[in-house]
Structure 1
Amino acid sequence: MSSKATFELYADSDDKWRWRLLHDNGNIIADSGEGYATKQKAKKGLRSVKENAPGAEVVEVEG
């Protein structure tokens, strides 16, 4: 059985638009990290992540 993730687009408490990626168990996997002035700009940021990072390299950083 595979899991399913869902992107949510929402307005925050400052009326900025944000997106977040939710696992089907409700945990947030990723988020926009910033608020966008318009819903359209938030959608553009979300689309950019979907299009440009499907094969993104994983780099381990020593802390």
Structure 2
Amino acid sequence: MICGDGVINILQQKDADHYERAGEVRTVRGARTGLFVPSRDALFVAVPVHAGGPAEIRVYTAR
């Protein structure tokens, strides 16, 4: 995928050196700047103005 496609890929660690794709979460096309904060288990994603909506920061939490 190209950055800004509007998808967060979810990866699962299988062992110390191997990961596999476990799913995806849709965001907004063009959203690509993100920051994961481990102490909050949260990914903050900057979303540009889209489909008439305002720019925003979305927060996605890890489970």
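What follows draws every value from the coordinates through simple rules; no lab data is involved. Remember, it's a predicted structure, so these values are computed and weren't measured experimentally. Cβ atoms are built from the backbone, for glycine too; each structure is taken alone.
For helix-only ellipticity at 222 nm (-39500 (n - 2.57) for each DSSP H run of 4 or more, over all residues; to 500), the calculated result is -7000, so let me know which of 1, 2 that is.
Corresponding structure: 1.
Who wins on mean count of other Cβ atoms within 10 Å over residues 11-18 among 1, 2, i.e. which is largest?
Structure 1 comes out on top.
Please state which of the structures 1, 2 yields 2.8 when distance in nm of label points 7 Å out along Cα→Cβ at positions 19 and 51 is computed from it.
Working: 1: 1.0; 2: 2.8.
It was calculated from structure 2.
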